[in-house]
Structure formats: C-alpha cells, structure tokens
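What follows draws every value from the coordinates through simple rules; no lab data is involved. Remember, it's a predicted structure, so these values are computed and weren't measured experimentally. Cβ atoms are built from the backbone, for glycine too; each structure is taken alone.
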Structure 1
Amino acid sequence: MKNKFSDKDLMAFADGELKSGKKSMDILSCLIDKTPESEEIKKRLKVFTSTRNALINSLIGEKK
C-alpha cells in the first residue's frame, strides 16, 4: 500500500507543528475511519509519539 502521508508530515502532525490545516484535517479524518489505512497511520504515528516521549523523558530524567 502506498503511504498517503509522508513520515515528515506525520512527525510534524504528532508534534503539533504541521503547518497545513488541510493536511492536518486529512490526517484526522483518516484516523477516525475504520480502515486498514487508518490502522497503518495509527501505527506510524505511534512510532513518532513514543520516540518523542522517550527523548523528552531522557532529557528531563524520567524513566517510563
């Protein structure tokens, strides 16, 4: 399956830094759908949010 959204877009979305409101709404719409594509995007977003959280926790000294 071809990715509808780039990793760069998903990373910016996960960080709240995606400049395009339309693209943000497209990602949100896709996440709400119950499709194989939405499940794939959820998995990809989880990677970005979990690595971001791990980095933040390592910088402030929390263990999770």
Structure 2
Amino acid sequence: MALKSKYSPGQLVEITIAGQRYVGLVLSTTPAPRRAMSPMLKVEWTGEAPRDYQVEYISEEGLRLVK
C-alpha cells in the first residue's frame, strides 16, 4: 500500500533551509514509490526559489502548511 501525501494541490507549504524561509504552492502529489520513502510533491515556488528551478518535485519531509 502506497503512502499518500498529507498535502493536497492548491495548498501553500513552507520549508526553512539554512535559516531562509521558502513558500510554495502544491501543484500535484505523487504517492510514495515504496516503503520508507516520502510522497513527492510538485511545488511552484513563490518569490525566490531554493534552487534554480521555479517548479520542482520535492519530498514532503520538512514541509509545513502555511496558515
């Protein structure tokens, strides 16, 4: 049984990397491919992106829902 994401498309999520806060919009979700792995999210970053990609697939580890 695949693990499903706790986030859904249209939600805003945030992650903090090296003290810098990044916010992104969840575009789609993909269940975890196998046990001991996290579900994947396709995220479009708002503002500055943590890497050179404005839209990318990331694991949901370390993400929090923006309230």
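Quick look at the numbers
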| item | result |
| --- | --- |
| Test item: helix-only ellipticity at 222 nm (-39500 (n - 2.57) for each DSSP H run of 4 or more, over all residues; to 500) calculated as -23000, pick one of 1, 2 | 1 |
| Distance in nm of label points 7 Å out along Cα→Cβ at positions 17 and 49 - highest-scoring structure of 1, 2 | 1 |
| Value 23, 54, 21, 2, calculated as P(r) over Cα pairs in 10 Å bins from 0, in percent, assigned to which of 1, 2 | 2 |
| Origin of the derived value 33 (relative contact order in percent (Cα under 8 Å, 6 or more apart); candidates 1, 2) | 2 |
